[in-house]
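A short reminder: the numbers here are calculations on the coordinates, not readings from a lab. Since this is a predicted model, take the numbers as computed values, not measurements. Cβ atoms are built from the backbone, for glycine too; each structure is taken alone.
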Structure P
Amino acid sequence: MKPSLSVVIIGRNEGARLSRCLGSVRAATATLRDVEILYVDSQSTDDSVERARAFGARVLPLPAGPLAAARGRNAGWRAASAAAVLFLDGDTVLAPDFVGRALPLLQDDRLAVVCGQRRELHPRASLYQLVLDLDWIGPVGDTEACGGDALIRRTALEEVLGYDEALIAGEEPELCARLRQRGYRIHRLDTVITWHDLAMTRWRQYWSRAVRTGHAYAEVSARLRHTSTPLWRAEARRNAMHALGLVGVVVGAALLSGVAGTVVPVAAAAGLLGALVLRTARRWRRKSGDASTSLIYGLHSHLQQLPIFWGQLTYWSHRLRGRRRPLIEYHGGGSR
């Protein structure tokens, strides 16, 4: 008899976070019959494999090759047995009620993916995690794409041949675009699917994560440009205009101040940027309900445009030179 659910967890050097993830899966699926857990390990050098086996998970070591989440997820679902596959990253904690709410929805044959809201496990651990916790929040109901944590119909994965292993980022939205081309729906519940342990405490991590986002914007939007489900073209264009506008204001104000011998242009530029931050903070106040957090989020919303644009530029630079960029990691693990 086939299991009622296959859980595919991908990870690399997650250590104790992987044990916590596996424990949450066991607790959340305790009432289901015959749940299959597969852990796909991306060349870990710590004790992740031993931890997975201790929880009774089937371990699938990923063969040598480029590190990419898409490779791990494909290896997992292709080895899975159930009709429904729950994908998780090794640095997450599965919410106890998600599976019970999501599984029955797959009775709708045109629903391919059910996801929820990912939130940060420790949002107050750093300013980076505080704002990125809010970034995870997505629109509820039928939507264009899911994130890495999602419940997916196996037959739908088979139909589109799974994730695109050539992508180092943005593989889930790209998969969802191909599923929507086949008439499938993607649905997000208004509930938490996982709590995520971002473990971000340094500027370099913040920058690298945003560069990764920009790379995904550029590559996925270019790939889907001429399809019936184009994705991220508008976001990529807006990011380029936003970043260039910010640089133009700052550099232009500095040059004018130097030529005119007055700080007025710099002060005016600072006032303009401050007004933009305040406007964004007010717009997204509903995400946090807290004025100070909203203000920090407003600053983040504009600041991150610079590394995101840099990520777009580096994608096009690598593409023009015929090179494939390696995985962009931003914390000690590697599941995301």
Structure Q
Amino acid sequence: MPSAHDTDASLAFGQTAPVTLRQAATLIRAMAHEQSFLLLAPPGVGKSDIVFQVAREAGLPCRSLLGTQIAPEDVSGVPRIVGERSVFCPPRALLPENAEPFCLFLDELPACAPDVQKAFYSLLLERRIGEFALPRGTWVVAAGNRMQDRALVRAMSSALVNRVTVLHVRVDTDEWLQWAAVHGVRPEIRRFVSSMPESLVRPVPEDPVPFSTPRAWAALSRSLDLAESAGVLDATTRRALAFGRLSPEDAAMFCALAEESLTPLRELGDYLREPDTLPQGESGRWFVLDCMRQHVREGRLEAVEPAVIDRFMRALPDEHQLQVLTDLVDRWAELGAEDAMFELLGRVAQV
């Protein structure tokens, strides 16, 4: 296990300390009235949603500016002549007539043109637009994608970065599942993501093709609801919708399980203790076994009794035992499957 010194050193050499959406919301709620934030994360993880949600909970109206669709004068304002002087008139979106505090959300800030980024300097640091100050208590929160996300992001100047608190946001599966249950995401999608957490968000692909994100899963759920309501949801429609939203590997497995009419998935611990309850279909059974392999790889089955592990392994056909043991022999042995593995080796050697 790395020491505190090792952790500090790793962070000092270019790594980040990511937070979940819930943690980001807590920080925004506590500090955004004085300090500006920039949320950075891949597309589709819920950055915009969390800003609107926290503002709504705080009773603040949220005004949004989309960085890719504004010019510098949309921030600094346009001049007019007052007496013998020019006065810049700030835009209403940034400085409404009433003096009530609000949440100013600068979406896609890293995608802004350099001149637009420069126009935000005093707004982010001093809460001012020229000679006008934002109403006291106003929040300033920005969000955007990272350079590696292939989302037309521009390099941000050091002057801009130094004016905000940058929060690198990570996806937390448990948080998303709680959100999904409240917002009506279909049960089969929640079960799938719960059993295969890595499917919730996949790396951005090099080509412009669909890939799995929390937004993609929620959108797929809504699409399936609409297709079902219209009476057109069948295997062909499901596959078209899934492959149109998700990474191919997730779409293929999700559809295969649905087409097998798989009964509701259980907790992995239930399958370990009752191997007879494993899905009978090949796709469903391998899905559960692959989830177990992932848990073993990540050290998430260490609390299971060795006798349970041994009994489960013995209950599997030889070909399935070989599949789940591939590249994980030592880890399964540490969990308690050593005797079952030796017996399997003896049978295989005699063939």
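helix-only ellipticity at 222 nm (-39500 (n - 2.57) for each DSSP H run of 4 or more, over all residues; to 500) was computed and gave -13000; which structure, P, Q, did it come from? Don't skip to the answer; put the middle values down first.
Details: P: -15500; Q: -13000.
So the calculation was done on Q.
Computing distance in nm of label points 7 Å out along Cα→Cβ at positions 28 and 284 for each of P, Q, which one ends up highest?
Working: P: 2.5; Q: 4.0.
Between P, Q, the highest calculated value is found for Q.
Thinking only about FRET efficiency 1/(1 + (r/R0)^6) of positions 44 and 292 (r between Cβ atoms, R0 = 41 Å, to 0.05), which of P, Q has the largest value?
Values: P: 0.60; Q: 0.90.
Across P, Q, FRET efficiency 1/(1 + (r/R0)^6) of positions 44 and 292 (r between Cβ atoms, R0 = 41 Å, to 0.05) peaks for Q.
Say we calculate relative contact order in percent (Cα under 8 Å, 6 or more apart) for every structure; which of P, Q gives the highest result?
Values: P: 20; Q: 15.
Max of relative contact order in percent (Cα under 8 Å, 6 or more apart): P.
Matching task: 40 is the computed value of percent of Cα pairs over 36 Å apart. Pick the structure from P, Q. Show your work: numbers first, answer last.
Details: P: 22; Q: 40.
The read-out comes from structure Q.
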